[in-house]
Structure 1
Amino acid sequence: MTSFFLLFSFILGTLIGSFLNVVAFRYNTGLTLRGRSKCFSCDKTLTWIELFPIVSFLLQGGSCRKCKSRISWQYPLVEICSGALFILVFYFFPPVSAEAAVSTIFYLLITCLLIVITIYDAKHKIIPDSLSYSFAIVALAYLFIAPDLSFAVPPVWALLAGPIAALPFFLLWLISKGTWMGLGDSKLMLGIGWTLGLVPAISAVTLAFWIAAVISVVWMGIVFKKFKKNYEIPFGPYLVLGMYLVLFFDIRVFDAEAFMSIFL
């Protein structure tokens, strides 16, 4: 794959990431996606040169050109992450044929959904049902597409991967009455289980817990200077990160054959 194509993938990802920022911000606010973006402080309608991903933020020094109010670092960070994810999708799932292009489109589509889920959960500590269910439906539908693009009935274990991966999170939510884990994480695991498969999904969850634990302890140490017992952590972003570590880099915590031998 040429450097030019990877650069194109990054630029495309930043442009779409910029749009997904708007989607996440306006979601469940009563605002539609119509209308030009405006400065939150002075209500100035932004021109295209003020909306160009990453570059506009840097050229403007991270502030509005009119009122000089600060622009959140969320915007360039999401754009950079989106660009990086698009590079990884095109690199690991290149559209070299019509059949391969379906995989590329699938992973790009779920990436867009997961980016919005990550932003929304990080800001509001909740995962909207419509987003998690959309991800789950797309992931489940993809299981029924054979490599030659014909209809195929997936193996039973592939169909059960989503519900089984989601079950522990549902039980944690049920037993704790929502104090240990949100129900949205369980719904998110449906799509992750169907995307990765059962054993890889368990690896993704384990990685998510490890990373969340380390980052949370460090964050509380820097911000609060102490450990806060009841500190609420949006876990969805860590589940998404764990999923991508397994999907792209095949990081496995469990041995698949040893795990499946328990049930077979």
Structure 2
Amino acid sequence: MNKTTFLGLIITALFILTALFAPLIAPYSPFEQDLYNGLAKPDSGHMMGQDRLGRDVFSRIIHGSRISLFVGFVTVFVSATIGVILGSLAGYFGGRIDNAIMRLVDVFLAFPGILLAIAIMAVLGPSITNVVAALCIMGWTSFARLVRGQVLSLREREFVHAAKALGASPYRTIRLYILPNLAAPLIVEATFGIASAIIAEAGLSFLGLGAQPPTASWGTMLSEGRQFFLVAPHMTTFPGLAIMMVVLGINFLGDGLRDWLDPKSQATVKGI
């Protein structure tokens, strides 16, 4: 494990632990107000300052990590499940099934991702549940394309032909002989998918389509702090740094996993 991967693992683990134990780590409640000290700058009592309602920015960032990581992990889990099922069917059976599924993928890919999510949120209404639904609706396509391409290659391998010759059903062949060989690329794709979902959630919350006040969300905190940027820059600086750090950490981890799980990448790194 190289230094960059190790750094990404440490950053990701710290944010996950922070999200899990947020009530124990946060020094204040994310909803506790102190109107007399609104927009107060960082000091010994509030290391990241206070927002316009006097709420502790550090505590809100800690609790906001729960929303960001929840959206990231749930979105990737649901998207991967849908993408793996449809991609496996398209790659294994081919023909009309493949054509129908991939044309559906093309339809979703024809729309810019964030614009499609905004349109879906406009219909469903702003909430974290709807954010996850919107991101899943457009997120499964990358997994479907990845799995289809891998299955097209794996279905021609000798062990798959042997399983068919022994009478294994398509479901059994896919589940026992094909999907286990997709673990490595799926793990890498899921890692980058989590980072993308976190950014998308922050963007939707910034636009008022995600978590609603007074819920602590990094995107919402950025939106609330932009009008006070000149007098209280800490309101946007620290949530922005939190988003940058978690995405950077996950991307570092994803790069390391790709190099570790892909023999070709290892050979390139070693100069073979």
Structure 3
Amino acid sequence: MSKGVLFIVATPLGNLEDITLRAIRVLKEASVIACEDTRRTVKLLNRYEIRTPMFIFHDYNKLRAGVVLMRRLKEGESVALVSDAGTPAISDPGYELVREAIAADVPVDVVPGPSALVSALVVSGLPTDHFAFEGFLPNRREKRKKALQSLAGETRTMIFYESPQRVGAFLAEAAEIFGDRKACMVRELTKVHEEILRGTLPELAAEIARRGSVLGEVTLVVAGGQKTVEMSVEEIVKAALEDASGSSRDLAREIAERTGLSRKEVYAEILRQRGK
């Protein structure tokens, strides 16, 4: 008996028009649609007249539901895995089902489409060449602050998911730890009440504190820290000598005071480069 296929199907973040033709076809042809919340998924299915039965698969029933889905896949049925919005298997139990399917030699196929983290990143205006997706940080304040502190030296643009109830605390703590970095808060992306706030972390923290609360899905994009470039004694002296005309001893003292290097070491390097 040939095994079924596990399809990872990206669905709209909010605007139901943001779905691919292939996603519609796969959802119609699948044996079952594994979804987090039937009340959310049924709106999409009704819009495109998709009658495929749904099967609940989320963080609270993933063990029991995962066993059922794996049995159906092994029996030759195809399963379309979706999340409430965006690309499944990111910050949800879908990745565990994918891992089990791979281990059981069940074919896994992806139907790409909307992704909240990528959409928020490209609309933020922050560097996109290197970025780090951090997802949801711990709920408890102390653990969350510790996680943020561990990222203080990160130079890549960072992307976080956060609940509307905790976004104010997150921004306040991020401003305290990261300082005056640029950031972007994206809320209800592609939906009727879409909002994109750009500014520094302290500015965003003050705005959310002023409001008191926000509603809807929230993605935060935070600029990375500045890269520090460590120069060797040879490079520092070479750069200093380009514009220096004073004595070697005075120059060595000046460089040592500015950089914290050993004056004796700097002086020896100056003499070497001046050929004395």
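A short reminder: the numbers here are calculations on the coordinates, not readings from a lab. Quick caveat: nothing in here was measured; it's all calculated off a predicted structure. Cβ atoms are built from the backbone, for glycine too; each structure is taken alone.
Can you tell which of 1, 2, 3 yields 4.6 when distance in nm of label points 7 Å out along Cα→Cβ at positions 30 and 158 is derived from it? Don't jump to the answer; show the numbers that get you there.
Values: 1: 4.6; 2: 5.5; 3: 3.4.
So the calculation was done on 1.
Looking at structures 1, 2, 3, which one was helix-only ellipticity at 222 nm (-39500 (n - 2.57) for each DSSP H run of 4 or more, over all residues; to 500) calculated from, given that it came out as -23500? Of the options listed, only 2 reproduces it. Comparing distance in nm of label points 7 Å out along Cα→Cβ at positions 38 and 190 across structures 1, 2, 3, the highest figure is found for 2.
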